[in-house]
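Chemist: Below, each structure is written out as structure tokens.
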Structure P
Amino acid sequence: MKYLNEVLSIKYPIIQGGMGNISNSQLAAAVSNAGGLGTIGCGTMTPEQVETIILETKEKTDKQFAINIPINVSPYTEELIQLVIRHKIPVVSLSAGNPAPYIALLHEHNIKVIVIVAAVKHAQKAEEAGADVLVAEGFEAAGINSNLELTTFTLIPQICKHVSVPVLAAGGIGDGLGLAAALMLGASGVQLGTRLIATKDSPFHANYKQRLIKADDNETVILGRSLGQVRRVLKSPYAKQIIELEREGMSEGQYRHMTSEDFHLIGALSGDGENGFMNSGQVAGLIEDIPSVQELFYRMMSDAQAVMEDRLLLFTK
């Protein structure tokens, strides 16, 4: 099996998760410049909006970055595929849908394909379809999540056992200990989302970052379970309102409206927890500071190496 760094041409085995409509060039470029793989998440944005972010990112970094296309979420999937081909984006991640119809076309244009999966059978099908890398995302992760509710560290070894392509761990990871644990379970690296929010390079509201720093181990809540549309967010008055409406039997349409990207923007960019929500994974309870992305990656790599060497010594004495 090829090393992840070789497949994706990156220094560190760390990639950025797609952040939907709050994606921006500043953070994506910072991740790539720091040695990881920055990612622009398309969410429900138009191809024109995504193209603007692509051009801005190219101005901020000469390193490669990825585009995440949520297949069944975006109304512009076909157009976005053509957009990444036109701009010669070297890596595309596909999520929230069947990636098989798109992988061969992307490969024809020398584009590496990452597929987000949440179960062994999904991983096997993605590999059969030609995926170059898999991201195994556990239930600890932020935002739209799998209804299967499998945790990251039970999911990773099972998927790694059944596929031969590199696997990244996502969900509940934000430091060197998490990176080391993922590697020990067979992963080739990690995908970060929530941890990158609380960095100097992210242009999100200070209220959002401070909520993450002050978060304890029980700071997130699940929305949409009753409707089979799971999303993990920070606790807030707005999230509480949705939960109460769920208990009263809210319709799927009302839920989709209240959890649309418009209300995520209100929470993430305006810091308004009364009228919008803030996505967050359970890793929030581990976040204690706001470093630069470069500082975060260096610390994660150093801490991971140190803890693995330390644990190895326990068995060699």
Structure Q
Amino acid sequence: MKDKRLKVAVIGTGGWGYQHARVFRDRDDVDLCAIVGRNPEKAERRAVEFGARSYTNIEFMLEEEKPDLVSICLPNQEHFAPALQVIEAGVPLLVEKPITFELKEAEILLEEAAKRNVFFAINFNHRYAKPVQLAHQAMNNQEFGNISFVSWRFGGEGTSNHPYANLIETQCHGFDMLEYLCGPIESVMAEMTDITGGGFQTMAISLKFMNGAVGSLIGTYESSYAYPETHRVEINGTKARAVIYDTVKKYTFHESGNEIGEVWEAGYFNDYYREFHKTFDLHIDELIEAFKSGEAPPIHASAGYRALQIAHAAIQSFQTGKRIEVKPYTI
């Protein structure tokens, strides 16, 4: 497998599905063999653009192409049935976030994949932004000391027919990143608003971490991605503070009591780390290496279940007005 050129099929022909096709097409060790879409004309256009074959039927594609790996990127509420179909066929897969909108569906996917020992990954590509990697490295080096608080703010435009779409399909990145950086979340308490009548698409969530730290998450679809610092993460410890700006834009680190700090920003010619889409390339680099080595995915799909678990706890908190404990992951 190490030296094999992998056959990869992409299910989905939307905007981010384009990035799924691009990231595999651009690799020398991958043959992007197929594009699957619901609309025949759209699937054919995408397939022609990327030098692949087009399909509208997943089962037929799996039989014809026999891909080594399938990448799924469909509208956010439609991942379950195609993912289950691929898993039941015993084919390794990568699914775009969120894993599903319902916990029971996510449990089924994970259980069926475990039964068949199927490689099952999810794309939390925010982890691969350079500022996030620098924060993670500082955390591993214990440069922050004890974490006292962490904050996440992320918001832009968006619409959906699901009342909690922003929380589940976008702030899943927040839950995943905060636990990636600061450890497990113990409990949540949430307030949300339906101020524009489009569902509860703006929220403020208080977080308690198992290590004793507290945190906050503010998310919205009633803002704009055009605003500066539409995304901001702050980590404050007893020894230092770090701030992540717009995921890929800038990282700052200050030791406690020191007015002089460190700053990372992509240099003039460093377009690679400046571009958000390239975080996906970096994830796929590690994913393909793990897959070829027979190892577990760098981000297992269980991380998608965990983010969904925290989101549902936030919904329960909002609906009941109570602080809700987030039970440890058990699947």
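Chemist: As an exercise: distance in nm of label points 7 Å out along Cα→Cβ at positions 115 and 163, calculated from one structure in P, Q, equals 0.7. Which structure is it?
Modeler: Corresponding structure: P.
Chemist: So if we calculate mean count of other Cβ atoms within 10 Å over residues 195-202 for every structure here (P, Q), which label has the highest result?
Modeler: P
Chemist: Of structures P, Q, which gives 14.6, 46 when Rg and Dmax of the Cα atoms in Å, for residues 139-202 alone is computed from the coordinates?
Modeler: Considering all the candidates, the number was obtained from Q.
Chemist: Tell me which structure, out of P, Q, gives -13000 once helix-only ellipticity at 222 nm (-39500 (n - 2.57) for each DSSP H run of 4 or more, over all residues; to 500) is calculated.
Modeler: Considering all the candidates, the number was obtained from P.
Chemist: Then there's this: To which of P, Q does the computed value 1.01 (Cα Rg over 2.2 N^0.38 Å) belong?
Modeler: Q
Chemist: One of P, Q was used to compute P(r) over Cα pairs in 5 Å bins from 0, in percent, for residues 187-274 alone, and the result was 3, 12, 22, 23, 17, 13, 7, 2, 0. Which label is that?
Modeler: P
Chemist: If you work out mean projected area of the Cα convex hull in nm², for residues 19-130 alone for P, Q, which one comes out largest?
Modeler: Q
Read the figures in this text as sums done on the coordinates, not as results from a lab. Remember, it's a predicted structure, so these values are computed and weren't measured experimentally. Cβ atoms are built from the backbone, for glycine too; each structure is taken alone.
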